[in-house]
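Below, each structure is written out as C-alpha cells.
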Structure P
Amino acid sequence: MVWHGNYFRYFEVAREALLKQFDYGYRQMQASGYVWPIVDTRVKYIAPLRFEQRVIVCATLQEYENRLRIGYQILDADSGQRTTSGYTIQVAVDESSQEMCFVAPQVLLDKLEEKR
C-alpha cells in the first residue's frame, strides 16, 4: 500500500497544476507579494492505493472569496473508481507585513476573472 503521507504530495502536484491554469502558481503568488500557507487539510481514504497503481488526481477550486479551498479526488486510472477524496484550505499572507488577509487579494480575483 501507498504510505498515507504521499497523498499530500499528490494533492500538491494537482493543486499547482490547477493554479497554473489561472496563471497563479506558487512563483506567481510569491511575485505578487503573497504566500498561501495551508491551514487545514483533510483526506478521506475510500480504497487503498497500491504501488505502481495508475491514478488520476483531480483538483477543483471550491472557494476563493476569503480563502482558497481546493477539493481533490483520486481515481483509479483503469476502473475510474474513486479511491480518495479530500481538500486543502489556504489563506493569503501579505509577505511584507506577515499579516493574514481575511479577504482574497485583488490579484487572485483578477487572475480568476481573466480565465472565466
Structure Q
Amino acid sequence: MPAWKKFTGSEEQIIEMKTSKEGFKICTKAGTESNIWKACDVFSEQRVDALLKDNGIDVYMICQPHPHAEMIIEWARTGRDVYWYNGCGQWVIDDNPVWWADMKYSFNPDGQSVHL
C-alpha cells in the first residue's frame, strides 16, 4: 500500500522517485499535492530533477496502482456490468464490485476478453 514518506532530498529518494515504474506524487510544505510524475519521454529526467529541487517538497509517495486499476476506471466511466469468478467455475454478475486485488474480474459473463 503506498504511503507518504518524508522527503529529505537524499540521493536514494531521488533515485527511488526517478526509477519508479508507475511514477510518484509530491506534496509541498504549503499542502499542494502534485499530479503523478514519471521520468519518461514526456517528462525528461532533467524536468523531474527541476521539479524535485524547486518545490519545497514535504512528502512524496511512490505510486502502486491497484492490480485492476484500468478495469475499475472503465467500470466507473461506463457503469458496465462486472463479473467475478467465484472459484467454482462460475462468473457472477456484480453491480457493485469489491475489487479485491487477488480476485478475477471480467466484463464478460464467460470471463473472456473482448478486443474491439
Structure R
Amino acid sequence: MLYVTYPKCTTCQKAKKFLDAHNISYTERNIKEENPTAAEIASWYPKSDKKIERFFNTSGLVYRAENLKDKLPTMSEEEKVAMLATNGMLVKRPILVLDHKVLVGFKEAEWKEALGIAE
C-alpha cells in the first residue's frame, strides 16, 4: 500500500501515527519531492468514490495563487488531472492507495473501515 504524504502536514502526521499504531505496513512517498503523475491521479480518483475536485488542496497557497476556485468549474476532467500532476502541493493529502480503494484526507473512521480495523 502506498501512503502519499507531506511530512510538515499535521493531518498527515496523525494519519502516519494511526497507520503505525495499527502495525500497517506501507510505502511512504513525499508528495513535495515526488508528486503524483497524471496517470496515477486518473487511476486513483475513481477508486476514491469522490469527484476529481476533492483531490485539490483547497486550503493550499498554490491553489489560491492560481485562482483555481474560479478556474475549476470551467476545466475539463483531463485538464484537472493534468493540473494536479504539475505540483504536489495542489493535491489534498494524505492519500492512502489500497488495491481496491483510495482514501483522500484522513478521517479515522473511514480509514478503519477501509483497512478492516475493528473499533
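When percent of Cα pairs over 24 Å apart is calculated for each of P, Q, R, the greatest value falls to Q.
When relative contact order in percent (Cα under 8 Å, 6 or more apart) is computed for each of P, Q, R, which one produces 35? Don't skip to the end; give the middle numbers.
On the way: P: 28; Q: 22; R: 35.
Going through each structure in turn, the value belongs to R.
Values in this text are rule-based calculations from the coordinates and carry no lab data. Just so you know, these numbers come straight off a predicted model, no measurement behind them.
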